[in-house]
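Only the coordinates and a few stated rules stand behind these numbers; no lab work does. This structure is a prediction, so every number in the text was calculated from the model and none was measured. Cβ atoms are built from the backbone, for glycine too; each structure is taken alone.
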Structure I
Amino acid sequence: MGDPFIQANTNGRLHDAREPSLSPLNRGFLYGDAIYEVWRTYDGVLFAWREHWRRLEQSAAALRIGLPVAADAMLEEIRRTAAAYREHTGFTGELYVRLQITRGAGAIGLDPALADRPDFVLLVQPNKDLTPQLLREGYRLSLEKNLRRNPAASVNPAWKTGNYLNNILCLREARARGADDVVMVNLAGEITEAATSNLGFIRGDTLFTPPLNAGILGGITRDLILGGIAAAAGLTPCERALRPGDLPAMEECFLMSTTRDVAPIGRIDEMVFRVADDTRTRALKAAFAQYVEVYLAAHADQRL
């Protein structure tokens, strides 16, 4: 049995993602010299389109990579790619959409001036929603023991770049210990985030999450939760530096990400957190779903 079909779109050309489409001299391949964003659909509507695009623009400005296509034109390319995926597979469920933009190709060398022009690649596949078991039991995470989150003064985690080696190596260690994901700690010993998700903790009616200056990605889901969804669930958000020693006092823990929205964490190493239907985390997930319903009614034009 072959790999599941993934629809690709390279610079406007639709093709099977298993087919080569970029030069081996592309700087995204050679150096991770790239940026990216991921969207998902709810009821077929591309969620938080503008919010993700603004963050893409911020990443592009930080790396001084030109965007090869304007927002409206890229939305049309996403529609084309999603339609091609559905036509090829007959799949009618929710989609995962990944856009990567590289600085381009050119002669081998680190100098950005060697790049010719930016390239883009779109990838479309099914979105992997939370399984009933994970909703019931939560994810298992493990604190990183050896490596540290790269500091903002080096390669800022706030930039959503194509260089994920720090995350990959940290996740590899956690997976070797039997965990689903990792809790990365910065050089100051403060908790930052998981491999591809922000972290939230609940004690009483307060939702704690590491601040941006701890060295984390400003997640779109995190922003929406702090901006009003937490309050709708009866929670008071608090951005605060957290250390591993603070975790035993927390009652609940969860992941925040575009593809999984709010996902419960059942344990971090030997620390156990409450996962049940009547938890604050479940109320937060319900409040997020209500926000999505309102969003869909206002953005039917973003249906794929």
Structure II
Amino acid sequence: MEFECVVDARARLGEGPLWDPREKALWWVDIKAPEIHRYDPLTGHDRVWPSPDDVGCLAVREAGGLIVALRTGLHFFDPTSGQFDLILHPEAGCMENRFNDGKPDRQGRFWPGTMYEGPKPSPSGSLYRVGSDLTCCRMVQGVFCSNGLAWSPDSKVMYFADSLVQRVWAWDFDAVSGEIENRRLFIDTAPLGSNPDGATVDRDGNYWLALPEADKIGRFDPEGAIIQLVDLPVPHPTCVMFGGADLDVLYVTTATMFRSPAELNRKSRAGGLFASDVGAKGLPEAFFRG
């Protein structure tokens, strides 16, 4: 597979790619810039909006605009005016936590996860479910670093990772209620030499996972067995997402902040947004209905 750098962003911590099927564009973030990006593959233009604080993840709203998860809580964001409006902050008292990975489920709920970013690891993070009425429920707790969120094509299984413990878990998912149960181990990434990072699922039910410390993307079958490990042309891939008119392009965000200047000099496109035809197709992403 050959990956093309479509945006030479030199992002500190590129993350959270999400394909917008309505606008045929890819939204993504640089958590530590902090910035929100919108890449239009038709024109090649990448528009950038500054964020007032670290921005972990986002979803496109059915009503227009975005919902974004900042360190300071969940906000509605209007790209036209650049305005952020606070909705709620479920961890207002946790000053060393911030939002990280998250996305909408296919029923229109938003699932943002948090992580601890203090002097030493702490399992103070959680995964939240935000309904269309903006009711916020803590669904998973005791998390060091939320990552790897995705759902099977039939929405019967939810996948979620904790990067620092190098585990991806699977839950039974009730698409109607949004409830989860029966957690079990799906993938142990320790033998692969990496923490698990951002993920997506293709239409065949295979789980695609960024393996940043290994500089690879992993493709796993619905049972968690490795199908393929793909090398990236730059270090530290962080998240993956299918996009394009036919959902046959795999987009990959990358980061520069974890690597030495010498390594980055050897890989001049580090921190860029990459794209490749990987011989698979994704599923349409949902809109947040709140």
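Upon calculation of helix-only ellipticity at 222 nm (-39500 (n - 2.57) for each DSSP H run of 4 or more, over all residues; to 500) from the atomic coordinates, which of the structures I, II produces -500? Don't jump to the answer; show the numbers that get you there.
Working: I: -8000; II: -500.
Clearly, the read-out refers to II.
Figure out for me which of the structures I, II the number 50, 34, 21 belongs to, where Cα extents along the principal axes in Å, for residues 100-179 alone was derived from the coordinates.
Among I, II, the structure yielding 50, 34, 21 for Cα extents along the principal axes in Å, for residues 100-179 alone is I.
Between I, II, which one scores greatest on volume of the Cα convex hull per residue in Å³?
Sorting by volume of the Cα convex hull per residue in Å³ in descending order puts I first.
Comparing Kirkwood radius over Cα pairs in Å, for residues 196-251 alone across I, II, which is largest? Intermediate values should be presented prior to the final figure.
On the way: I: 11.6; II: 11.4.
When Kirkwood radius over Cα pairs in Å, for residues 196-251 alone is computed for each of I, II, structure I gives the biggest number.
So if we calculate FRET efficiency 1/(1 + (r/R0)^6) of positions 244 and 260 (r between Cβ atoms, R0 = 41 Å, to 0.05) for every structure here (I, II), which label has the highest result? Could you put the intermediate results ahead of the total?
On the way: I: 0.95; II: 0.75.
Once FRET efficiency 1/(1 + (r/R0)^6) of positions 244 and 260 (r between Cβ atoms, R0 = 41 Å, to 0.05) is tallied for I, II, the winner is I.
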